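Each value in this text was obtained by applying a stated rule to the coordinates, not by laboratory testing. In this text, all values refer to a predicted model and were calculated from it rather than measured experimentally. Cβ atoms are built from the backbone, for glycine too; each structure is taken alone.
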Structure 1
Amino acid sequence: MTDSNDDLVRQILDIVPLVMRIMTAEIRQAEPLVSPVHFRLLWILRHQSLTLSALAEIQAVSLPTMSNSVTILEERGWVNRTRSEQDRRKVMIELTPIGEAVLEEMQRYTERRIGEIIASVTTAEQEQVAKGLSILERAFATAGGFHSYLKDDEGTCR
């Protein structure tokens with residue numbers, strides 16, 4: 001790596017936790033009250049129903065921990081556990097319409113707050129940020145991670 005590459009890596013490693021801390025604080029203040037962990041689970045399940053094991057692997061937590069989180073979401077009516085059509089032994093976790101509505105409300109709230117924060121920079125700077133984020137997204141999308149889980153129709157991790 002070059003010195004400029006090292007500097008860029010450090011900048012990314014500095015800014016991402018800062019943005020996440022602010023987002024987490026904002027999510028905790030929103031109504032309905034959704035923990036950041038539950039917000040992330042709802043967001044993941046919006047894209048695809050998954051097994052408990054797949055969710056635990058994505059979140060890097062134990063099965064009992066994930067089971068507890070899913071039980072809370074299920075009690076709130078935000079997710080359902082259903083048997084897989086392809087393999088009746090598998091239980092899929094899926095987002096309910098109520099869970100989708102909660103996620104939509106949370107997303108609107110966080111978008112509003114991020115919009116307020118971003119409004120403090122010039123339009124030209126906003127355009128620079130947008131271009132940079134597109135580049136980062138492209139670079140990280142090819143690195144695997146969560147997006148690789150979305151490709152498996154049966155909800156199992158590869």
Structure 2
Amino acid sequence: MNDTVLRLYDQFLREFEPLADAIPADRFDVVAYPGGHDACWIVGHLAVGLDFAGSLLGLGHNVAVEWGKLFGPGSPGHCGESGPSKEELVQSLRRLHGLVGEAMRKADPAVLAQPHGMSFLPADGPLQSMGDLIAYLVTTHAFYHLAQLSSCKTVAAAGRP
């Protein structure tokens with residue numbers, strides 16, 4: 001995997017940690033703006049995204065299967081009463097970050113150059129290879145949702161509902 005992608009991936013966790021730590025567990029259901037997601041869903045979605053990247057790297061799945069329905073694309077964007085705890089979500093994300101980072105560092109460039117074969121992505125889009133898709137998931141996608149988590153932190157700190 002490209003060194004720049006690996007450095008950005010490592011930076012992600014450095015930015016995630018203080019944001020997640022700053023949101024109390026009892027405020028993990030805060031939504032920063034109308035139509036937004038709560039912190040619980042954001043962290044779960046990030047974990048599911050890393051799990052997907054890991055599966056593309058040959059790791060298999062490392063989160064509960066029900067997390068795909070709760071946090072995957074098309075899910076409601078809120079955990080609700082039955083969602084995992086903040087501690088479980090954050091620990092899962094940290095664990096996945098380590099697993100995926102190690103797999104990216106060991107990935108065979110020939111495998112990363114293969115077409116991703118994902119029908120949900122446009123055939124003529126910029127993401128053509130497995131490496132492209134993995135790089136997107138662990139950088140652009142991850143940082144997009146990190147910005148959402150930052151908004152949740154701001155609202156949680158202000159004490160707003």
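Quick notes on this structure:
- Largest in distance in nm of label points 7 Å out along Cα→Cβ at positions 27 and 131 among the labelled structures 1, 2 is structure 2.
- Entry that produces 0.10 once FRET efficiency 1/(1 + (r/R0)^6) of positions 19 and 115 (r between Cβ atoms, R0 = 25 Å, to 0.05) is calculated, selected from 1, 2: 2
- Each of 1, 2 could give helix-only ellipticity at 222 nm (-39500 (n - 2.57) for each DSSP H run of 4 or more, over all residues; to 500), but the derived value -22000 comes from 1.
- Answer label among 1, 2 for the case where relative contact order in percent (Cα under 8 Å, 6 or more apart), calculated from the coordinates, equals 38: 2
- Computed 32, 21, 14 for semi-axes √(5λ) of the Cα gyration tensor in Å - originating structure among 1, 2: 1
- Structure (1, 2) behind the derived value 18.0 of mean count of other Cβ atoms within 10 Å over residues 83-90: 2
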